[in-house]
1. Computing distance in nm of label points 7 Å out along Cα→Cβ at positions 10 and 146 gives 2.0 for which of P, Q?
2. Assign the value 17.6, calculated as mean count of other Cβ atoms within 10 Å over residues 26-33, to the correct structure from P, Q.
3. Computing helix-only ellipticity at 222 nm (-39500 (n - 2.57) for each DSSP H run of 4 or more, over all residues; to 500) gives -17500 for which of P, Q?
4. Where is distance in nm of label points 7 Å out along Cα→Cβ at positions 18 and 122 largest, in which of P, Q?
5. Output the label of whichever structure in P, Q has the greatest value of mean count of other Cβ atoms within 10 Å over residues 50-57.
Structure P
Amino acid sequence: MQKRLILASESPRRQQLLAELGFEFDVIKAEVEELHDASMGIANLCETNAALKAREVVSLFPYGIVLAGDTLVALDGEPLGKPKSLDEAREMLRRLSGSVHQVCTGMCVAAAGTEQRFHQITEVHFKSYDDAVIEDYIAKVNVMDKAGSYGIQHYGDMLVEQVVGDYSNVVGMPQELVHSTLIAFGVSPKPQ
């Protein structure tokens, strides 16, 4: 019998990306305090936060296989998480204007006694835009629950010029890596 797959995230984006891969799963949000230590480096920071979430949920459901993720935007090596206010969101979007930045999603798959961490980094080129575009974007999109104050899948064409690498990673989950890792853990997508 296949073990129960649990996504340790209430993110609708991650749920959609995992469902697109054909996996059946339950959703249980991890209640952990994320780390915000920029000195760890973006990949290690994302992987560590994903592992904290996965460990929390696998401790509650030791017979399951838990998938957790953490996404950060990095500009010149500085991680930009979710904004704490609309003013902070505006400032992040100003800083990202005309920039090339990285989006890193760290993932962790955990089962009782074992875990595997991995990450994907995608380069995103932003258009140059003014405050009017920022205000228009904020009026259309809930920027408060998004790393870097934007979601590429929500009016991303207002801000994004080009994506170099895995688009699904920018949305919140590197689908190919997740698929192959879950298969290695013995979790199969439902037959089409």
Structure Q
Amino acid sequence: MDLNPAKKELMRATRCVSRMKLAKTYDEYDEAWSDYLSRIENVFNRIKVAAEHHKNYPSFSSKTNHLRSTDSLLIYLKQARNSAHHGITDTSKFVSGGFSINPVTPGGALHIKSLTIDGDGNARIIPGSPMKLELHPSTVEAIPCRNRGMTYNPPTTHLGEVLESKSPILIAELGIEFYNSYLLEAEETFCQ
């Protein structure tokens, strides 16, 4: 049984995550995310094509098929892929960063003597009292996607664990872990 096509897709999905991490622009990031969604779904499909005629395939695939219809991360990956390839809406959004200025003591007062921002966006602050400055970097978030009239929200759980982030990179890495395990199970089941 040839599972090499599934292995190739998994390696390509992994490279897509690397491209997301190294992206210099949101467009590069979003392109890598869209490519990832295709590649990770292809891992499942290539395993199915290679193994579906084997007598043990129905029992082998039943757990994963169930998870793909009940686990919020796996559902989202599949539906985001379908939305990206058959729809016209995005599956991620760019969230601009910024900063916040607050008093050191919650509920306290803050006095700023001067705040100037130049044409390049550089800020200069002269505090009049102690302050707490927090920088908020720009991020990318997975957003709800639509497919066949249904809305699929970004996952909040995966395999019983709560997800605190809507980061496509986190979602992608968890997808790679899941499908890598599925591929290893397929090798153990069908290639021995």
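1. Values: P: 2.0; Q: 3.6.
It was calculated from structure P.
2. Working: P: 14.6; Q: 17.6.
Answer by label: Q.
3. Working: P: -10000; Q: -17500.
Working through the options, I get structure Q.
4. Values: P: 1.8; Q: 3.6.
If we compare distance in nm of label points 7 Å out along Cα→Cβ at positions 18 and 122 over P, Q, the biggest value is for Q.
5. Values: P: 22.5; Q: 13.1.
Going through P, Q one by one, mean count of other Cβ atoms within 10 Å over residues 50-57 peaks for structure P.
Read the figures in this text as sums done on the coordinates, not as results from a lab. Being a predicted model, the structure only gives us computed values, none of them experimental. Cβ atoms are built from the backbone, for glycine too; each structure is taken alone.
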